[in-house]
Structure 1
Amino acid sequence: MLTKQQILDKIQNQFSGLAVNQNWGETGLFYNPELKLKKGIYLLTIKEKDGANDRSSNLNRGNLFRLNIGISKPTFIKMFGKIPKRPPAGGIIDMNFDFSEIDKIMPHPVYGWMCWICVINPSEKTFSDINPLIEESYKLALIKYSKKKWK
């Protein structure tokens, strides 16, 4: 099982221009090479505890974290068949997953409607399996960053 820090180190060593930001009880990696943006463009987050509106992963069981990655709509649909509707505040998406399952790639329980995926405590194999999805997220961040208008 990989640690949060091992995952952050691997990703920061693989991709350039990333900035780390702590907010909302999460560690986020953002694409922000020239630090022109307040935070940057989301690449991924690591959540270490349940929050008021996000408890479905049951991270408070101890020593757990959830890796969250934004991917493209076509990739999300290819993986899960459809994009779910946005859940009501404090709710989860309507898809047949046990969002507390460890080491399984699945839609993000809250932000699946935005094409985010997640995995709780990924193993080396699962991390290797999602590496192409992290690469996709990085490419999406590069595109979004290039569209920003600088003053």
Structure 2
Amino acid sequence: MKLILTQEVTGLGGPGDVVEVAGGYGRNYLIPRRLAMRWTRGGEKQIDSIKRARSAREIRGLDDAKQVAGELAALTVRFETRAGASGRLFGSVSPADIVAAVRTAGGPELDKRRIEITNPIKTVGTHQVMVRLHPEVSAPVDVEIAGH
């Protein structure tokens, strides 16, 4: 099945890319979640506008991505949320929460869709999350969770 990606999909591509995927993956996952649309000749014309919007949102280049990665490495992100006596959080920490904490700590503006949390953050302590800044650059961010 031939699709045009409308958002970045890890391991597949970015917005505006034309990809070939299995039929079930496209019909049951990518299209219902609006991560992709069917490839048509009319849709082919929309690729330019999708790529323009992507370039406006994303960090300009590899050098900029490396600079932002350096800023993130020097940053201490502290996040405070409600937790039980055993150190277990009520709920979990979302990518939007991390973006807000980075912004509060004086870090760069990030897109929540670029934050990858491998395991849900549900306990107090220091956790590491990855931020995909560029297809070639990912930056680790240490997030310190404190309960109250």
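For the reader, a short list of remarks on this structure follows.
- Looking across 1, 2, the calculation of Kirkwood radius over Cα pairs in Å that yields 15.7 traces back to 1.
- Sorting 1, 2 by distance in nm of label points 7 Å out along Cα→Cβ at positions 52 and 92 from high to low puts 2 first, with the largest value.
- Answer label among 1, 2 for the case where mean count of other Cβ atoms within 10 Å over residues 28-35, calculated from the coordinates, equals 17.6: 1
Bear in mind that the values in this text are calculations on the coordinates, not laboratory data. Only a predicted model underlies this, so the values are computations on that prediction, with no experimental measurement involved. Cβ atoms are built from the backbone, for glycine too; each structure is taken alone.
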